[in-house]
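> Next up: the structures, one after another.
Taken together, the values in this text are just the output of simple stated rules run on the coordinates, not laboratory data. Remember, it's a predicted structure, so these values are computed and weren't measured experimentally. Cβ atoms are built from the backbone, for glycine too; each structure is taken alone.
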Structure I
Amino acid sequence: MAQTTFANGRGIAHAGSGGMSLAFPDVCLTPTSAGPVPIPYPNIARSADTSGGPATVTCDGEMPMTEGAQYGKSSGDEAG
């Protein structure tokens with residue numbers, strides 16, 4: 001779904017907005033043959049995995065990301 005709900009000129013992230021949150025670096029001790037090595041990984045979360053948001057407020061019919069809401073999962077650092 002395309003972004004159609006805005007506040008202060010910025011799109012509101014919600015479960016159907018197709019948004020992503022990227023954090024870099026997520027440094028993890030990664031097992032290697034020489035022992036654990038700190039390696040930076042990207043950490044990516046998608047708005048489709050929104051949970052813990054308000055049950056009665058919606059944006060485009062979906063749960064919005066608000067204070068207290070969480071991304072249900074993130075990926076990118078599995079190797080570490």
Structure II
Amino acid sequence: MAEQQKKTPSDFLKGVLGRPVDVKLNNGVEYKGVLACLDGFMNIAMEQTQEYADGQLKAQYGDCFIRGNNVLYISASK
């Protein structure tokens with residue numbers, strides 16, 4: 001039986017750097033774009049970012065910076 005390797009949140013975040021992600025904020029707004037970098041406070045820099053509110057596209061940004069205390073979750077885009 002193959003042993004499964006445990007993946008930590010840090011491993012996940014390293015794996016999605018430079019890839020498309022979805023970031024949902026505490027207020028329900030969602031950002032979709034390419035994860036450029038993040039720090040230990042979960043401050044996020046994204047590129048090619050789209051802002052969605054209530055499922056509707058509201059704005060597009062070249063670069064986007066999100067303060068970490070506003071982040072509800074980060075998920076890899078499909």
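> Here Cα Rg over 2.2 N^0.38 Å was calculated and came to 1.17; which of the structures I, II was it taken from? Numbers along the way, then the final one.
Values: I: 1.40; II: 1.17.
Derived from the structure labelled II.
> Next question. Taking FRET efficiency 1/(1 + (r/R0)^6) of positions 8 and 64 (r between Cβ atoms, R0 = 25 Å, to 0.05) from the coordinates of each of I, II, which one would give 0.45?
It must be structure II, since only it matches.
> May I pose another question? One of I, II was used to compute distance in nm of label points 7 Å out along Cα→Cβ at positions 24 and 40, and the answer was 0.8. Which one was it? Working shown, then result.
On the way: I: 0.8; II: 2.9.
Among I, II, the structure yielding 0.8 for distance in nm of label points 7 Å out along Cα→Cβ at positions 24 and 40 is I.
> If helix-only ellipticity at 222 nm (-39500 (n - 2.57) for each DSSP H run of 4 or more, over all residues; to 500) is calculated from each of I, II, which structure is the one that comes out at 0?
Details: I: 0; II: -2500.
Label of the originating structure: I.
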